[in-house]
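Before anything else, here is the set of structures, which you'll find just below.
What follows is calculated from the coordinates using simple rules that are stated; it is not laboratory data. Predicted, not measured: the structure shown is a model, and the values here were computed from it. Cβ atoms are built from the backbone, for glycine too; each structure is taken alone.
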Structure 1
Amino acid sequence: MMPVNLRLSCGSLAALLWAAPILAQPPATLEQQQQILPLPGGLDQVPVFNSNSPEVVQREGILLSTFPASGKATPAAHLNYAFRGRFDIFAHHIAKPPDPADLTTLYLGILAYNPGATPVTIDLLHAASYLSQPDAPFVPLPARQANDLGQIFAGPGDRVMLDILRRRRQEGWPSQIVLPPRSYGLIANLPIPVKGLDPPLNGRSLLIRARSSGDIYLASLARFAPEDEPTLAQWQETLHQGGLVTPRDPPPSPPNQPGNIIYSRVAGVALGSRWHNPQQTPIPIPNTGEAFSYPLSSLVAGRLGTDQIQTAPLVVRYPDTAYAAHGNYAVEYDLVLPLHNQSDRPQTIRLALQTPIKFDAPAPTLRFFAEPPNRIFFRGSVRLRYRDDQGAPQSRIIHLVQREGQQGGDLVRLTLQPNETRFVQFTMLYPPDATPPQVLTVETLPFPALGERKSP
């Protein structure tokens, strides 16, 4: 696993399966002169139930509970936060038995409770959950592939975000759950099996976009079951009698502490499900041969010189877990870019997603590795909507794999006529098993030399 004191510890399941080689000496780097701009827009106020700590689950108990503490055996395990209206549920955990001889299946339960005197309806707008094995193994993939059919993914987080990007409700999920007054109900009761796997290690990612007609409390719980899945009564027992799952992840560094940072992992309620830029003021494209970039998922010590932290704040959390939702796992970036050519001749632009070497203080360049090391920092799908050079509407989903410090190829090239404004919509859900930040780059290509053939 990547040392947490160097950068956000993401991609942990993949890293546990394939350890990255230790580099004998620092690799050569490339500098790319370009402007780095704060990302327009901001996060919405939709609360996200974010269950990601401890990431590796080895014992039964409570992963995250927003129930009131009253009447519970471990009051400190309950954060007393009610959801109402739009909310998300995100969970990302790994089963790794402490005793290799005991391969009993671990279950992840999402328990809900209606404290009111009238029924509450929970609409599951979109929902998906996948295992690493067999649903979405970490397999080597090309750097760029068309993915309009939604068949390309590597890892459960990648596959879940792809489903939600395509606005799917995975088969088997109900469209509604009705909770009678003062009653419990199970939103999820899902196994994370390790039997038959070598090594005995498996992970599960889950994302649900939901809407509730009234107040509800939520809990994510871990329980072993040798045969049948745990019952509702057993999950209630875990909620009322259980404590926080141990062992815990390393605690986070205090805010504003200089030096190396331990971000830790998230267990709490984050505020922000979607980053959107509602302003539609035209954005002048760069001058010929120049580029600008917008950071995506910028964070403490990784602001890329913008002073912008995009990390969703936490309204409730456990004291030994992350102070904010570093990495913005499962947050949707939905950006509309009205790109404007203010010159007097046609200009060809390209859009690219890139993974520069992380930095914080202002700098005039982005740095990349000349030969990126074999450390995957991003694997996921993005969607582009735009009108092509013939005026036809296009919608494309592209799967990307990028290593640390990789420049990234074209997402699309467009030729804008003089004084033309072209709208390009870029959408992605930031995937678990990725390491921020990335940048979305707009570059205006140099004019071809006389007689030079234009690139397709």
Structure 2
Amino acid sequence: MSTPVGAAVLPEHLSARGALGRNTLIYIGVIVTVTVGLCVAFPHHVLAAMTGLVAITYLASTVDRNYLMISGITNPSLVRISDAEALAIPDDELPYYTVLLPVYDEPSIVTNLINGVGRIDYPEERLELLLLVEEDDQATQEALIGAPMQGVRVVIVPDSQPKTKPKACNYGMSLPDLRGEYMTIYDAEDIPDPLQLRRAVVAFQRAPKNIGCLQGRLGYFNERQNLLTRWFTLEYDQWFGVVLPSIERLKSVVPLGGTSNHIRTQIWRDVGGWDQFNVTEDADLGVRLARHGYRTQILDSVTLEEANSDVVNWIRQRSRWYKGYLQTMIVHLRNPLQLRREIGTAAMLRFINMTGGIPATAVINLIFGFLLLTWVAGRPSLMNLIFPSATYYVFLTLFLVATPFSIFVGLLLAHASGKPHLWWAALLAPLYWVLQSLAALKAFYQLVFRPSFWEKTLHGLSEPAPVAPAAGSEP
């Protein structure tokens, strides 16, 4: 499909298309072959050096993530706009706002729109709601026939590859008659704070010019459904309510969430729009905003989503996120010296830790958990080669200190957010880490063999929330 007139243009070197090209795979193959050869030839030295390097890196990663957690809890830096402030701007002074609603195989979208996005408090004449439907999605198109879609413009996205959410959103933003000064995205099942657009307008008006994006907080309306949804809720509360505000306060790269990110339309175009080949186009956009000198703040306005309540479906979704994090890291490290000049050394290291480092440590957890069981079962002599004294004590410290500390932080957050019903899920968090490890393994596999494949996440596995969240409510 040719690039439509008015579409944002992303430079080729910043696209995830061919992130692991032929030459890159050859280099990786050579490195793996040489490493295996050295392990066979010099097992005592090479294995110890490798595990020592992993131990030091893992320790640094763990310390930084926990620092972000504690810093975010003790020094919250959310952008708060009261209901009165949000409603103070007269309707005829509000800017035009474009809202993208990408869907695929979502025939129940009509009900979801009425219950969720349909509750947005914003003048209809200044709101552009674009429902983006793929050309080959006949089920959704048929469901829209005769439906009460007042104020919603249905846009048919031409059938082309890759069939991804960012491709559909790029197409919607390329329409020549759009007037939105600001834009955002909501998923089919989202139930945003009705005043979120108004809050974003006020926040942008008050913010310095280098604030390029406001990321709304994400939460779940079915957090009590089962243990998995409670784990997911704890994770989201940590990520959007604690970690991301802490990252922003330290002037590091904020990887955006998939919805409720509010951006000035011109800035979105200036940074190249979304990468249609990246399956976490949101995180990638956050990096490019930072590389262009823009900051992303976290808006204290909640959008409720449906937490995955099925383990298999959750792994499908999470493996896509992890794969996208890896794609994002690889793309922006193609020229690490330039990235360092643009965002700084500390921000670059934290960017690596918060993107590719997350699935990498999840895989390490699984590997070293298996090695721990092997040692307990028979204490083979190979363990002495892999874990010399110094490395052994680093991992022992991580196991005996970092693991309980992470559980404690989860309990602390459940208390701080007023959700005591999550305490037992926080205690069982190590089981959730196992699921994360399985998803990470799948992500690494798909990164090589199916890099741009967008695994569809099934929605509608729980009853939808009966009403939208109250304005200004906590998730």
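Taking distance in nm of label points 7 Å out along Cα→Cβ at positions 271 and 391 as the quantity of interest, name the structure among 1, 2 where it is greatest. It would help to have the intermediate numbers written out before the result.
Details: 1: 4.7; 2: 3.9.
Going through 1, 2 one by one, distance in nm of label points 7 Å out along Cα→Cβ at positions 271 and 391 is largest in 1.
Between 1, 2, which one scores greatest on FRET efficiency 1/(1 + (r/R0)^6) of positions 63 and 359 (r between Cβ atoms, R0 = 41 Å, to 0.05)?
On the way: 1: 0.75; 2: 1.00.
Comparing 1, 2, the top value of FRET efficiency 1/(1 + (r/R0)^6) of positions 63 and 359 (r between Cβ atoms, R0 = 41 Å, to 0.05) belongs to 2.
Identify the structure, out of 1, 2, from whose coordinates helix-only ellipticity at 222 nm (-39500 (n - 2.57) for each DSSP H run of 4 or more, over all residues; to 500) was calculated to give -16000. Could the numbers behind the result be given before it?
Numbers: 1: -1500; 2: -16000.
It was calculated from structure 2.
Figure out for me which of the structures 1, 2 the number 18.9 belongs to, where Kirkwood radius over Cα pairs in Å, for residues 119-278 alone was derived from the coordinates.
Values: 1: 18.9; 2: 17.7.
Here the read-out was taken from 1.
Comparing mean count of other Cβ atoms within 10 Å over residues 39-46 across 1, 2, which is largest? It would help to have the intermediate numbers written out before the result.
Details: 1: 16.9; 2: 12.1.
Largest one: structure 1.
Between 1, 2, which one scores greatest on distance in nm of label points 7 Å out along Cα→Cβ at positions 31 and 447?
1
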